[in-house]
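Right after this note come the structures.
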Structure 1
Amino acid sequence: SPRLWGESMSASGAYLVAKDFGAMPAYDFALRHPNRTCGVMCLGIPFLHGGSSFTAMPEGFYILRWREPGRAEADFGRYDVKRVVRTIYILFSRSEIPTAKEDQEIMDLADLSTPLPEWFTEEDLAVYTSLYEKSGFVYPLQMPYRSLHKRQPIEDPKFEVPVFVVMGEKDYVIKFPGVEAVLKNGTMEKFAPDLKITYIPEGSHFVQEQFPDKVNELLLGFLKDHPVA
């Protein structure tokens with residue numbers, strides 16, 4: 001689900017901290033309101049001007065499946081909430097993009113014999129399960145999977161504030177079309193002149209849960225290096 005984690009306020013604006021699809025509104029806010037922003041720190045998603053095209057992805061690609069109304073609801077509905085959350089954490093902590101075959105659904109890509117990531121405990125699973133039992137999955141499916149096409153692009157974007165991107169080296173998102181190029185060929189620097197990208201070895205898509213102390217250290221270091229004038 002999208003996460004715009006929070007903000008560190010100052011007299012001149014806010015430092016935005018975001019994860020996953022929450023990075024998109026964080027980037028948009030920083031571009032549209034530079035006078036209200038001191039910096040933006042995003043985990044797992046670089047700034048992709050124009051987005052990442054999924055036209056070349058196979059039909060079983062999870063985003064294509066989940067943006068189809070009713071598809072994920074039917075898939076998830078075969079299991080209890082705990083099993084669904086468990087499967088998502090297993091699949092999304094891998095380095096391969098979750099993709100089903102023609103005769104599979106996304107929930108079929110892991111079963112109860114597949115161990116949880118070593119950093120994600122049964123206690124963690126119980127907490128997340130209790131939360132999703134209350135909220136359901138309607139919003140996480142609507143935003144972002146079924147709302148990506150509604151984003152209004154910003155013409156000629158240029159960040160006026162420092163940008164910090166933290167990526168796990170084994171985050172499957174790096175394999176999305178165009179993402180690795182944006183990170184490594186200098187494309188993002190065209191839009192963010194004051195840019196820092198840091199990779200965490202062995203880091204997955206859930207790098208902030210996998211290595212919380214390291215991520216906090218990096219974010220605090222960025223704040224220290226960019227004090228408010």
Structure 2
Amino acid sequence: MNLDFPAIAPSIPFILQGIPVTLKIVGLSALLGFTLAVILALFKISRIKPLMWFADAYTSIFRGTPLILQLLIIYYGAPQILGFEIDPYPAAVATFALNSGAYISEVIRAGIMAIDKGQREAAMALGVPYSKMMKDIIFPQAIKNILPALMNEFITLTKESAIVTIIGVQDIMRSSYIVGGQTYRYFEPILIAGLIYYVMVIILTVLGKLVERRMARSD
């Protein structure tokens with residue numbers, strides 16, 4: 001099969017150096033994306049029409065266009081409009097945060113709407129302010145219900161983060177490309193990169209199940 005993994009074995013540590021870069025991008029993007037998603041979800045269930053229209057339009061645009069297109073627009077197109085260049089790392093974080101915010105907002109909205117309306121009516125009858133009701137009563141229950149969907153989105157974000165290699169971010173995938181160029185053997189380092197992503201996804205899946213079990217016990 002003409003595979004020679006020993007030839008690239010010395011370069012494996014270099015590929016592994018891309019793991020922290022990938023995790024930083026995914027972690028920060030997920031945090032910002034979740035924050036944005038909460039705001040969008042609240043807009044969607046709001047009775048204020050302009051807020052509803054804005055949230056729906058935002059979600060439609062970011063769910064209706066390819067992620068790679070959004071990345072290229074922010075990295076290559078935004079400087080033409082803003083007048084200054086954006087570094088690859090911030091561009092990657094911004095793109096994934098904006099994109100994941102659109103997807104997660106729908107998940108959160110569905111989770112909120114799934115909560116029995118009687119709880120809202122009871123809270124309103126007791127004079128509980130809307131913000132406090134959402135923060136202390138509705139939102140915690142919604143998060144518990146949508147946790148599996150949130151973990152799936154986080155896993156998807158981890159895998160999709162590989163496209164940042166096209167703008168020069170030295171993540172796992174980019175590191176494997178560099179090793180391939182140095183050794184003139186691309187198949188082996190790409191397989192190693194794939195194995196790294198697979199292990200990361202398995203770890204995230206296990207962690208997600210552990211969190212689900214712990215939350216289930218707290219009921």
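Bear in mind that the values in this text are calculations on the coordinates, not laboratory data. This structure is a prediction, so every number in the text was calculated from the model and none was measured. Cβ atoms are built from the backbone, for glycine too; each structure is taken alone.
Structure summary
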| read-out | value |
| --- | --- |
| Of the structures 1, 2, the one that -24500 was derived from, the read-out being helix-only ellipticity at 222 nm (-39500 (n - 2.57) for each DSSP H run of 4 or more, over all residues; to 500) | 2 |
| Read-out distance in nm of label points 7 Å out along Cα→Cβ at positions 27 and 195, computed value 2.5, structure in 1, 2 | 2 |
| Structures 1, 2, by mean count of other Cβ atoms within 10 Å over residues 43-50: label with the highest value | 1 |
| Identity of the structure behind 3.7 (criterion: distance in nm of label points 7 Å out along Cα→Cβ at positions 19 and 155, calculated), options 1, 2 | 1 |
| Ranking 1, 2 by Rg/Rh (Cα atoms, Kirkwood Rh), the structure that comes out highest | 2 |
| Answer label among 1, 2 for the case where mean count of other Cβ atoms within 10 Å over residues 107-114, calculated from the coordinates, equals 18.5 | 2 |
| Comparison of 1, 2 by distance in nm of label points 7 Å out along Cα→Cβ at positions 171 and 203 - largest value held by | 2 |
| Structure with the greatest value (metric distance in nm of label points 7 Å out along Cα→Cβ at positions 179 and 211, set 1, 2) | 2 |
| Winner on relative contact order in percent (Cα under 8 Å, 6 or more apart) once structures 1, 2 are ranked, highest first | 2 |
| Value 0.60, calculated as FRET efficiency 1/(1 + (r/R0)^6) of positions 83 and 163 (r between Cβ atoms, R0 = 41 Å, to 0.05), assigned to which of 1, 2 | 1 |
